[in-house]
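K.L.:
Some structures to go through are shown next.
Rule-based calculations on the coordinates, nothing more; no lab input. Predicted model, so just to flag it, every value in this text is computed and none were measured. Cβ atoms are built from the backbone, for glycine too; each structure is taken alone.
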Structure I
């Protein structure tokens, strides 16, 4: 079950390499470990998938799934000041899904909670009746706002935000 979904649609000029390095810097500054789950580049289209996760407790892990979809991506030269800068032009869609994972695998990739049906039912009972309030009050908000802040960070890097108020 996803805690929050965020979608950014952008058409215009951007520097994809710089955007990717800024996002990975943002995630690593908040102690997320990032793994690339998909990379597909067939010009003029590109698809990139990332899985970012952060262990909060021995039982709870926060996850951000980030997907980049680019269409009609072209490399163009832009004159900024006196310099020529290579940038990308096209349509970019970024989807961010914030989620919690409970009872995750340990460092040896042993998933104790899925080893038999009794433990699966025990995990469900534990999440639904014992740990439900802690999950809702402590962890769901934190990962939701991480996804929201990442979305706002990306919008600011794409110059989609206003410096001042709307009016």
Structure II
């Protein structure tokens, strides 16, 4: 198995994995997010042996009620179902957090499925407030936040992945 490589993707390149992972068991099969084309939106993927195994989308967006820091919303975090628990999703998450910390972003937030809550907590996120039922998926979610610093990663692991400009 080759070293995982973090790459920048187009929004469209994230769609097959989003559909297979995030929409296989939901009432909606829609995987296009309005924010996909916002200025500053970045889509990252993790390639292993030239296969796309994880995707994430990062959208410059303040968290409601927090104007104090530069923030980014994480959306569409998906790891191939057969590889969940392998650490690949964590590698991609940490690479994205590191990338945005280096640009001055101090807060990453997401609307995390409860089924994935332990994953986010392991990577330095905190659940905030009461859970809610997501309108699109009809699945329980929580708001999660992670404060970023340049000095040290908050998650449990360093990236261990190579960055590639492809």
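K.L.:
Supply the structure label, taken from I, II, corresponding to mean count of other Cβ atoms within 10 Å over residues 16-23 with the calculated value 14.8.
P.N.:
Checking each candidate, the match is I.
K.L.:
State the single structure among I, II that was used to calculate log10 I(q)/I(0) by the Debye sum over Cα atoms at q = 0.12, 0.18 Å⁻¹, giving -0.49, -1.20.
P.N.:
Values: I: -0.66, -1.15; II: -0.49, -1.20.
Derived from the structure labelled II.
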